[in-house]
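Taken together, the values in this text are just the output of simple stated rules run on the coordinates, not laboratory data. Predicted model only: the values in this text are computed from it and were never measured. Cβ atoms are built from the backbone, for glycine too; each structure is taken alone.
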Structure P
């Protein structure tokens with residue numbers, strides 16, 4: 001008998017609510033017992049409240065510790081300012097991503113993004129072999145992305161003034177390359193790595209590799225150019241690897257890794273990277289297993305955990321009378337939540353049902369049929385969001 005829990009559900013924007021509802025249907029059908037409390041997040045709350053992550057939602061997560069998140073809409077600074085309520089304008093409010101804010105507030109510094117091949121998925125990566133035959137390599141990669149630092153840390157300036165500008169001028173390369181540029185033409189984004197957070201993500205990656213019997217951990221950064229931050233991560237990885245002598249440590253540059261994705265993806269196991277490069281490489285590997293409709297993730301802190309698909313809010317599809325979007329990434333994210341909550345039996349049952357539906361091939365969403373995402377795909381044999389969820393639920397029996 002499973003323990004009753006309370007989960008904070010955060011639908012967010014666009015298709016977030018649509019796919020989250022389907023994941024909850026699957027959880028219920030699989031026997032997971034929980035109370036669900038909805039938390040407000042996303043573009044609606046930015047526009048009418050000037051805060052896309054209201055304090056009331058933060059308090060819910062502080063209390064209940066576990067969140068299941070749909071998707072958000074983010075827009076550039078000027079568009080965000082234009083769309084907020086008139087009474088909030090010109091008050092110095094600046095839009096920032098609520099999921100990034102949530103990660104930083106709760107220090108959800110460990111992001112895990114598994115990319116596994118589903119047998120029978122027509123979107124799987126294939127390549128031409130030396131003898132001319134077609135190969136379909138099995139991808140089984142888990143990306144560990146440092147979630148709170150790096151280029152997404154939010155430490156940025158436009159038109160740097162005062163001590164910020166004076167500090168920049170202490171670096172000889174700034175003086176040489178940018179000293180002649182007027183301050184009002186300069187924007188600066190920092191890339192900050194700390195040893196504590198870097199060690200946490202590296203140890204998480206090595207421990208996961210050991211527990212799940214992966215042979216290698218790959219640091220995917222750019223230490224030959226970004227010497228201080230990427231260099232620190234790789235140096236620390238070499239020290240930590242000494243404690244895991246049965247696991248190989250590989251080092252790849254992010255640009256080369258993106259080339260090698262389609263050359264030998266089956267060779268990689270666990271990959272660890274900073275925030276930006278982890279985001280890039282995880283989307284790259286997701287493309288090999290069918291795209292973002294199959295890409296799930298976990299955001300883990302020491303006290304709070306939030307689980308989400310890595311796709312966006314896709315507002316165009318949210319307006320369709322019958323939803324056509326693929327809910328599998330959201331359903332798999334719910335399975336990662338089950339793993340976290342020590343419910344491996346239910347997670348395994350759901351994953352098998354998803355795999356069975358994909359392998360059987362009778363029920364496929366428009367992306368799996370390689371159709372353009374238009375409302376008429378349902379007349380061409382594509383399953384709706386609800387229909388593929390129904391098929392998964394039927395396989396649970």
Structure Q
């Protein structure tokens with residue numbers, strides 16, 4: 001292995017481009033070198049990456065608090081987003097009013113909308129014989145499903161929100177972009193306040209009252225839910241479809257037998273999880289991996305590294321669509337386990353089904369090499385696929401247009 005320019009065991013830096021470019025190598029080095037790494041960047045933080053240690057921290061919310069946010073060295077002006085960035089009892093009360101709209105049965109009912117949105121997106125590029133998958137399918141699909149089917153927003157709003165809440169681009173611009181997105185979300189919530197109730201997740205959020213939960217927190221909550229699919233669920237599309245583009249035997253198996261897609265998705269989620277790093281604040285002295293942490297210490301929990309723990313996963317960097325990787329942490333664990341997990345699985349399953357049905361053969365240019373951005377999230381910046389052009393999907397009455 002080529003030496004790193006920095007020692008990621010003692011001088012970890014989440015913003016180092018080498019981390020994005022050599023993620024697999026950095027993760028392997030962490031697992032081989034130490035149970036807990038250290039960063040002195042900014043305020044400094046510990047990096048916990050072993051699966052069992054990450055689980056310990058994630059499930060102990062009293063010791064490892066989320067109330068100070070999920071980002072280390074948070075950019076100035078970056079807003080906070082409940083329920084991911086609050087602790088119980090507020091966190092539990094808020095989830096209790098939101099979860100009925102996102103539980104497995106509720107999520108499964110969105111299958112027709114997922115298929116319709118997927119086909120609308122595919123219709124826009126299938127005649128070209130090429131697609132930039134990240135911006136034209138992977139990121140828009142999950143956001144369209146949540147924003148229109150779940151939250152009832154106008155489809156015309158979605159391109160703006162997709163851009164504002166994207167994790168792609170300079171980190172220095174993200175705080176302002178997120179604030180712009182919050183302004184647009186607040187406008188929508190004010191609009192909904194003046195309308196008759198639709199009985200949906202937005203009405204439930206508008207009606208929710210709790211000590212310490214402000215109007216700004218309500219706006220932040222809907223922003224958090226909107227952000228949830230952009231880039232995070234999207235990376236499970238771009239990462240998995242890149243694998244299938246470069247491994248035709250796996251692609252053909254899924255094309256021939258779509259019933260294999262759910263199991264393959266767990267493997268894609270394990271390796272191409274969007275949320276790879278989540279921060280916590282230590283509230284009382286504790287020991288993790290033999291390292292004593294003091295009250296006030298900042299900790300980065302590397303879900304992405306934990307999903308490649310060699311003590312749990314054989315050949316952890318290898319994609320094996322037959323692997324039963326149910327122990328992965330793509331949706332986190334504990335009280336902050338992703339509230340949108342069931343919806344994400346529905347979007348991924350039927351999004352993959354429609355894509356592989358419409359475009360069963362696709363590839364990348366011989367000289368293409370993916371570029372990634374890594375921070376709290378990890379995503380592929382772009383994925384140009386080529387395939388045989390075909391006529392648009394037959395337009396069904398009542399389809400999403």
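Overview of values
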| quantity | calculated |
| --- | --- |
| For 22 (percent of Cα pairs over 36 Å apart, calculated) the corresponding structure among P, Q | Q |
| Origin of the derived value 28 (relative contact order in percent (Cα under 8 Å, 6 or more apart); candidates P, Q) | Q |
| Read-out FRET efficiency 1/(1 + (r/R0)^6) of positions 43 and 323 (r between Cβ atoms, R0 = 25 Å, to 0.05), computed value 0.85, structure in P, Q | P |
| Highest-scoring label, criterion being distance in nm of label points 7 Å out along Cα→Cβ at positions 275 and 299, among P, Q | Q |
